[in-house]
Structure I
Amino acid sequence: MKLVTYLNADVDQLAMLVDGRLYNMQDLHPDLPTTMHMFLLMWDEVIDLARSIEAGLKQGRKPSTVMGIPYDDVQLLAPVPFPSSCRDGYAFRQHVAAARRNRKVDMIQEFDQYPIFYFTNHNAIQGPGDILCMPDHFDKLDFELEAAIVICKKGRNIPAAEADEYIGGYMIMNDMSARTLQIEEMKLNLGPAKGKDFSTVIGPILVTPDELEPFKIAPKPGHTGNAYNLKMKCWVNGVQVSDGNVGDMDWTFAEIVERCSYGADILPGDVIGSGTVGTGCFLELNGTGKLNDPNYQEQWLQPGDVVEMEIDGLGRLSNTIVAEDSDFSLLKLKKNV
């Protein structure tokens, strides 16, 4: 099932996407929630009903009064517009190893011992459209190509072998990064914070796991949980810059959920990112380019740039970088020592 949240009369509206048309949940059945927030809270009560109705739509059965809306005619929001939290993982060894190689430092042995994550600003979640950036953000502004999941039921101390049951769906994630802010503050061994908290993009649709069954593959040796052969790509201003695969995740989402839920509740609406795929950001690409050619010209995102991401089965996510009308700078507030 493909689920979409769009703006309808100034409120978030949950709809089902079938054959290019959106069907509002409440138009399909009075027991279906109107928002993604309520859908996730009621997941076990409504998911079978929603799947049955979706099957009917695909077979041409629907109420005579329900026409549906063309997908391209609405203003899309994040599929989960008000997540209860947002964590981001570090699951792709290729990205971590390349980034460290480019800085001429050894690979972290602990990467292969356990998955890690950080909390980011769940109030900065957004969907397709403009990404508003302050002046300091443009000091090495970067995208990060990732996949993400949303949790659909409460859990605690969940073993990886059971964790896929808590995943409601999959999305594309663009973990926007202001690298100068990020690198400066992380010298203090805390963060990332201001380098990350201005925008995290998810969307354009939430795809339930049953839709991805044809793409399922075995996880990496020694790992537990579902894995999928889903190509990942990113374009900036129409030029492809990234090429990876969700199947390259060394740590599965199930293993990340296991760690997230250790001694802590995970809740419906929690969003968890995979971390950056190999080649999935300018920080890595610039480092590799300069390692191979000292004259390589770095590239960072600029006002007006269009960032498009695509993952097989999860759609295409498009955003435009927009400069806020402000000259306020945190970097200029630094104290001189």
Structure II
Amino acid sequence: MADTPASPQVVQWILDTRDLWPEARQSRDLQTHASRALALLNHEDQEKVFRNYHVRDAKMVLCSHLLKHYLIARFCGVPWREIKLTRDSHKKPIYRDPVTGRLPVAFNVSHQAGLVALVAVYGYDDAGGGRQVDVGVDVVCTSERRDRDLKSVEKEGWPGFVDVYADVFARSEVNYLKYQILAAVPGAPSGPGTTQEDIVDFKLRCFYTIWCLREAYVKMTAEALLAEWLGALEFRNFVPPAPTAAFDVPAGEDGPQVVRGHDIYFRGQKVDDANVCLRALGPDYILATAVRTAPDKADGLKLKLGPFDMLSIDDILSFAESRL
């Protein structure tokens, strides 16, 4: 039986792979240590897992496949072995009902630094009437490349560091990162005891915030970061979410750890049809979710982008094995 919604619903899941299958030292070791999970994937998807040189990446790819299948099996009522994902014209994974041709659930997945995040909206296209929902999600970890980033900033200076990535940002975003964030963004470090490293860490948090925002938005459109219109998309005066005290401490929904208001412009015109939410997770992780609906944009703007649910790998595997 599918979990049938009375109205369109948002799904937000995180699967933490960092402590999974610790005995695996190489990707192929997962054949032994993650055999139960791998047995749920077809041969093609298994090979996608093993193509990753680092086992940490292989684990995230494995869990990404599991999450997508878990979503379809749970909410569309499809037996696990019968799930067939395809891709749209932009190569974005989709599930199309083979009988009705509709897209009962729209979803997107992101993984970084051990976390796999999935966001979905289900029950919207099912209502018919030519309705469409687009979804994008991204997760970043501000500390994953910290040593490398600090060395780069020390060598190139902060403006030089930003310039390396200028091609994927709007010009206004580049200037904001380079010259304005310390004065414009609340919570910038200052006062006695503030070190240069504190300041650079804050700047890096701002840098990864705009990266996360743009990635989620662009994935929502089903384009890629090489889209020809990328420079025409602007997040003006963006603000990073404040860190939470620890990874297992949830963000305060009404505090600075969740940012829902964004000044988004495309080719100089204000974007008013995208529901975008930034959320902190611990001191290092930031998640961005972007949703829009057509033809009625109000439907997407009303969807609640709340906290993510932390899933258990054992629960997913048990569910899958019961629905083969």
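Look at mean count of other Cβ atoms within 10 Å over residues 79-86 for each of I, II: the largest one is in I. I, II: which one has helix-only ellipticity at 222 nm (-39500 (n - 2.57) for each DSSP H run of 4 or more, over all residues; to 500), as calculated, at -5500? This figure was derived from I. To which of I, II does the computed value 22.0 (mean count of other Cβ atoms within 10 Å over residues 55-62) belong? Checking each candidate, the match is II.
Just so you know, all these numbers are worked out from the coordinates, no wet-lab data involved. Fair warning: this is a prediction, and the values are worked out from it, not measured in the lab. Cβ atoms are built from the backbone, for glycine too; each structure is taken alone.
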